[in-house]
Structure formats: C-alpha cells, structure tokens
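Derivation of every value follows stated rules applied to the coordinates shown; laboratory data play no part. Worth saying up front: this structure is predicted, and the values here are computed from it rather than measured. Cβ atoms are built from the backbone, for glycine too; each structure is taken alone.
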Structure I
Amino acid sequence: MRLFLDANILVSVLNKEYPLFTYSSRVLSLADNPKFQVYTSPICLAIAFYFAEKKSGTIAAKKKMEVLCDRLEIATADKSVVKRAIQNKSIHDFEDGLEYYSAEAAKCTCIVTEDKNDFFFSKMEVMNSQAFLEKYGVK
C-alpha cells in the first residue's frame, strides 16, 4: 500500500508532540514494513524542517531531515502538480493542492493527516493516524 504523510504527521514525530506522537510515529515506522511504501513531499519536508528547527535548532533539524529522507519516498512536486493544484477550483489552500497532486502522482491510495478537512476535495482515502492504524490493523 502506498500512503502519503502530510506535514503535520512529520512535525508531530520530529517534535514528539503528545498525544499525537503515539499514533503518528507508528504510521511513520511503516516505512520499514515491506507492505507499505510511505511517501511525503518536498513541501511537507520543508514545513517539518521549519518546526523542528524552531524546537531543536538547525543542526538537529538537519539530522532529523536526513533520517526522514533515508526512510521515506519523496513524491514529486513538478510543474504538472502545480498546474493541477491551480486549476482545481475546489482547492482553496494551494499547499494542500500541491500535497494532494504529489500524492496522486506517486500513486498513493491514502493520505494520512490530522487535518482531514483540508482534503475535502480528495478522491483518495484521507484519514488521521489513529484511524489508519485501526482500519488497517497495524499494531
């Protein structure tokens, strides 16, 4: 299964934000499970870096990014992704559109986010980390 992790999932793991960390870290750990291909986008990584840097400093944030980049697949955010996000009249938040079309280009079947309402326009499944773990029986 291919899943896409929104920036808020990455931020919660990098900054150990409880109680969300309990679930989001388990979802992120699925990158080590051969049944899953776990993606994020360069935009999500930039957002996660910003918040990790604020909490942990630049050096620690860069180390955290290096670990993420080694474990996760990185979806593209190319010109076609940008154009599709701009052209979709249902999308009100450009960043969410970029993430959605990056996930779609990577052939993801699910977006894991704590802000499900941001992806109201999605044709793919969108769920929070706890619901994902419960639905797919990942213990």
Structure II
Amino acid sequence: MEELIDILHNSHCSCVVRNRGEVRQLYSRGIKDLHTIYTQEPSLLNGAEIADKVVGRAAAAIMILGGVKRVYTDVISHLALDLLSKSSIEVSYKEVVPHIINRSQTDLCPMERATREIDSLEDIFTIIDDFVRSLA
C-alpha cells in the first residue's frame, strides 16, 4: 500500500488503483473515475487496493459494490467510514471529517448530501449514476 500512497502524493493524481499487478492512476475530480471503472471495467475493482485523496459516502459505496479489498485515503467522511466499516474492506486514513464539502467550500459535496440518508448500496449507485450522466 505504501507504493500506492507514494504514487498518490507524488504524481498529482486523485486516485490510484492496483489489482493483479496493474496500477492505474486516475485524474478526474470527484466520483467520475470510480464510476467509469465500476461501469466499464468492474474486474479492475474486484480485489483491488486503492489510494484516494478523498473518500465520501458515494466513493465508499462504489468501492463496496466493486469488491475492493483495501483502501487508504487522506480524508474520509464519517458517513463513508461508517459505510465501509460494515464491509470487509480494510480501511486506513489520515483524517476523518464530519462530511465532504463541495469544491467551493460552501456546502456539502453533492454526492455526500444526496446519499447520506440512503441505506441501499444499489440505490446509492443509482443516484451516483444519474449524477455522472448529468455531467456528460
């Protein structure tokens, strides 16, 4: 995992995924890259190790649905940590925050707000999917 954390901090990417010897660096902000991998290359997540700068509840849901094995993050929300603690994913982090805030730092992250009351992972994914498709 240390190798992934070093890549995360030294390459200016937002997320690093390693699975079966393949290491992928992701650069989009927010949930878009995880959504793309989950919908287009789900086998990359199954059993993967991930180092991510920020993990909110939506990212945590995709990681669980995708079968991720291990996650490190610099910042994780309480909502994401609570969700991940109910899974078999090993989680390590630098800082826990009450919630993830939006890019302008004026409110909650839209995905954190939209998923905070939803219990079903599939329902959370539907919200994420609708959101990402609305960005296209």
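Structures I, II were shown, and distance in nm of label points 7 Å out along Cα→Cβ at positions 16 and 32 at 2.3 was computed from II. When Rg/Rh (Cα atoms, Kirkwood Rh) is computed for each of I, II, the one that comes out at 0.92 is II. Sorting I, II by mean count of other Cβ atoms within 10 Å over residues 24-31 from high to low puts I first, with the largest value. When FRET efficiency 1/(1 + (r/R0)^6) of positions 48 and 96 (r between Cβ atoms, R0 = 25 Å, to 0.05) is computed across structures I, II, the figure 0.65 traces back to II.
When FRET efficiency 1/(1 + (r/R0)^6) of positions 56 and 88 (r between Cβ atoms, R0 = 35 Å, to 0.05) is worked out for each of I, II, structure II gives the greatest result.
With helix-only ellipticity at 222 nm (-39500 (n - 2.57) for each DSSP H run of 4 or more, over all residues; to 500) derived from the coordinates and found to be -12500, which of I, II does the value describe? Derived from II, not from the others.
Determine which structure produced the value 30 for relative contact order in percent (Cα under 8 Å, 6 or more apart), calculated from the coordinates; the candidates are I, II. Derived from I, not from the others.
Structures I, II were shown, and mean count of other Cβ atoms within 10 Å over residues 104-111 at 13.5 was computed from II.
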